[in-house]
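Please go over the structures that come below.
No lab work stands behind these numbers, since they all come straight from the coordinates. Computed from a predicted structure; not experimentally measured.
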Structure P
Amino acid sequence: MNLPEAFSTEVSRRGFAKASLLATGTFAMSSLESTLRAAEHTPRRIRTGVIGCGSVSNQYLPVLKDCPFVELVSVCDIRPERARKQAETYQVGHHYPDIEAMLSGVPFDFLIDLTDMQAHEAINRRALQAGKHVWSEKPIANSLKAGEELLRLARQRSVRLWGAPITVQSPQFAFMARKVASGDLGRIAAAHAFYGHEGPDWSSFFYEKGGGSLPDLAVYNLTSLTGLLGPVRKVTAMLTIVTPERSIHEKGNIRVTEEDNAMLLLDHGKGVISHVQSGFNYFNPHGHDGSGEKRHTIQITGSRGYVGMVGYDWAPLGVEWATMDRPQLMRESTESGGYLWQQGAALAAECLATGKEPLVTPEQALHVLEIITAARASSATGRTIPLKSHFRWPLPV
């Protein structure tokens, strides 16, 4: 049956309108879905402030600037000209002369503490009290008690606290940890680690109270060895000052009050003993930038095998290992896998943005801090000092 022309025309108009609405709706939905998908793939950026614009900031700021999880909003330094310079160099919108001005300035959520090691404890505490997440260069505090208080404060404020170093994040560390866990080396008996150089001459804080080669240098090896072998139960140490006077830029000659030479024996339990040596009197023919170091600076020996890290544990170049069944040293894990010692704060920002947890934890940082405290007590008294802290181990590498 033929429909009247008017009716047919009306139906066609209605159909066109319906089709147009559907098409428009489909386009709108498609656009919305595309926007949502784009939002899903656009990482959340954590508003971040950096305090301490000295030499270490030149290592951290380029990494932070390139990190997709970081929005750098402010920098701070007690020398305002340094804060201004770094703000200009790295296109950071705001700069401040002290922590209080920074906290009352442009809002941020995450503080990165790159100040002198003696200042970390007070700055970290103030930032946590203000409800900021904190990444601190080593150490996070000047004593175990203070470090424990900072971690409690972070939990009370529902914020996060992390501390350098991040040697456990390298693929070379992971390779060694898996080799130790595999049983290929037999029963682990002993380990040795060393790190040192001639000593910095650009600041006096390394040699003053709260400084020393333990929190500046040995802290790397202690983090690596506890990560590989587990928490330490007892510490015996001898600490000395080899060079009682140093010449420092801007200050001239200063008196050294903290250890510039350290030897530690660590009991990890189950018969495993490790040794760490560090100091500011170590001539190194391979240089200190890491690229020239060819020796095994971390060594682990078992009843059936050996594994050694080539280069410094903060910038490893590979791992060599041998066993009774394969007695020729074999080099593996020679790629960085994206690891940089300067990326700890960026990893923390990624955790805040995505929930991905780094291997480095404040509990291990506190344990290393207790080892340093115990080493000083042991050297002063001639006694072996038992430890009480611990952390989750083995690490999930």
Structure Q
Amino acid sequence: MRLSVKLHGISCLVIAAIVMLFSQTTIAQYNYFNLPFNKNRSTLSFENFDNIVIIEALLNDSIPVRLILDSGVEGIIITDMSVVGQLADRCIRNFRISAPGTIEVLEACITSPVIAKIKGLDPAITNLILLSDDYFSLEEYIGTKVHGLIGIDKFKNMVVTTNYDRNLLTFKRPSHYKLPAKGQVIPISINRGKPYVTARVEFDNGTIKDLRLLIDSGANHPLLLENDSLDGYKPQKSVKAVIGKGLAGNMEGSFARVGWLLLGNYRLDNIITSFTDDYLPGSSDLNMNRHGTLGAGALSRFRVTYDYQRERIILQKGSKFSQPFEYNMSGITFRSIGSFFNVFEITDIIPGSPADESGLLPGDILLAIDNKSTFTMNMGEINRLLSAGEGVRVDLQISRDGKHKYIRIRLRKLI
């Protein structure tokens, strides 16, 4: 039994996507959330953090949790140590998880079934995966309290629509779901609870290729491609950077643009794409022969409906469909720290970027942008300000070794 962990995202925001390779043992009819017998439809509001969907649940009628809704994982995974401590006595089997290509491992356990409740739905009675340590620090890279992840497979008996414009989930019985007039139906395949789609991509050298992609709503990049699956292709123009973090540390790679991505009849142009350096080396059995992942940076441009029973997704254009894809124009990567996730520490600087040229350093604490305190901002707002446009001047106030410094940078497109 092995589990591969990857944390990645556009602007080097780090979002977890955990590939589970085991089967759960709870009684099938209770293992999933369902609509109450007298309802054919239910809606649930969610919090949207840079296109990452966070929902609230209640475990065993006593433990409230906030979970990332993630099509790239199977089941429910608890990463927060305070919740793990409350559930540790329910562990029935411990196991160790190896990171492909490294000697690093993490400890985890499977619990006996617990009752999980979500507003408007019948509860699920399901096993949980508890991590023994906070290996990933999800909160630091999202900027809000998060206790774990929940796979969309937990709702597979319903048709689930994610409306990123209204921050609303809609659950319907398959028998009562009607295709929208302007919806695009795209076949998917389901493997171990996770959806895969075939998409056509034009690379920057004009090559066109059909790619098998994991649909990964828990990662906020638009598109991530694994170099070792692309028959030697390398982007003509790219920026070397840390594209994410995993069990073994930083994931090295590059950001580039592809010409277009075709999903059914919908075409997204000039997509910012993460390219991995030797991701999952020697572990082709784990990546299911896929070429990469389609993340929330692309999915959020649509209203996305998951219909697992019919093995399809339905896409409708959202309000952001035509917005250009942009990469962080400063070259700065942050993490949020502190009790309220409103203290922002620089973790990485891209060589040759405006931030690098200005003398900013990892470890600097960002205090203000253009005289506005960052203590009132979230991670998404900061990244938007640092991607405001080519040539935009940004004044930063930072703290370094207890001293305040004022630094001016001029944004520019790095790719």
Structure R
Amino acid sequence: MPNIHQSITVRIAAFFCALILALSAQAQTLKPRVIVFVHGIHGDRNTWRAANGAYFPQLIQTDPRFQQSDVVVAEYPTPSMRGKLSSVQLAQVLYQNLQSQRVWQHREVVFIAHSLGGILTEEMLLSHPDDAARVPFVVAYGTPHQGSIVATLAKIYDSDPLLTDLRASNDNSFLMDLELRWRGTPAVSRIHRYCAYETRDTASPGFGPLRAHTRVVSYYSATYGCDSDTAPQKVDADHTEIARPSSRTADAYTFFARMYRSNPVLNTVDAVRDSRISGLTVECNRSISAEDLQVPIALDPALHERVLSATAEFVDTEKLRDPAPPTVTRIDPIGIAHIAYKLEGKGRGLLLGCPTGHASILVHFTIRSLVPVPE
């Protein structure tokens, strides 16, 4: 027989192993949504840190208004001089990094992008339309949708291909093609694009009066292609500081909070809802039928309701021959089931004469709703 002390030891060890595994699994549980921060050219994780130490990702992570969201700070290589990778190449690097951080395992993915980060995010989503289906909106801070004069000037002394992609020019084929592809691709054109723009010039490196001041991204470049029904957000900051809110009351922060609240986390709920057609009658020695009886169900557009399926049955039947069940032949997107059916009277009876038959058709609609999750 095994030693009783060994048996107890094994059981205790097994218990603690199970506990550790359970805690590990709990720690890895993903929230419904993830907020991804994507920095701009020559940026890094500190892109989001204000002078007072406030860190944009941490402000969100500790804000109870975003309790349904994880926070991920993305990084990609963009050296301050002589970079070698184009926007298309960096977008793929970004995608792979987000894969390793389990971003695409979330039900919803939201992006906060600074400068070039907005361009890379769009290029990445265009290249991966299946994952783009998870993205409800992108908030871009100082993203040069029509290029930047600073990139045009920097291209003179730096061969970084990113500067070519970001140059301010009426014939910037990369940015023009990016916008045309975005508008022409259903998987991404439904994604909301909200934009914030800088109101101050940015000082170049140097000392005192030798420092030049330039508006890195103009209002028109920062707001081009963004949602027309949402006013772009003015942020009283230069190009560097626009993505560094010093508190939760700063314009850059409250703008994202408003856009988040306008696009709440949605929970998928499936439910069965019935619609009844009453008053079907048939004489005892006759039959009635229909190939296209249209039965509607009310759908709530605010909850993005849609019909997944429908079935039909006869109920409240009286004085009928046993009817075959009605058939749903098709369902319209607006919530109308098309029904084919046939009813036959029971025939004359010795005592009851020729009774009229009665029936109703009950249609069971399975409806999917997207219900906002309270935070």
The value 27.2, 112 for Rg and Dmax of the Cα atoms in Å was derived from one model only; which of P, Q, R is it? P
If helix-only ellipticity at 222 nm (-39500 (n - 2.57) for each DSSP H run of 4 or more, over all residues; to 500) computes to -8000, which of P, Q, R did it come from? R
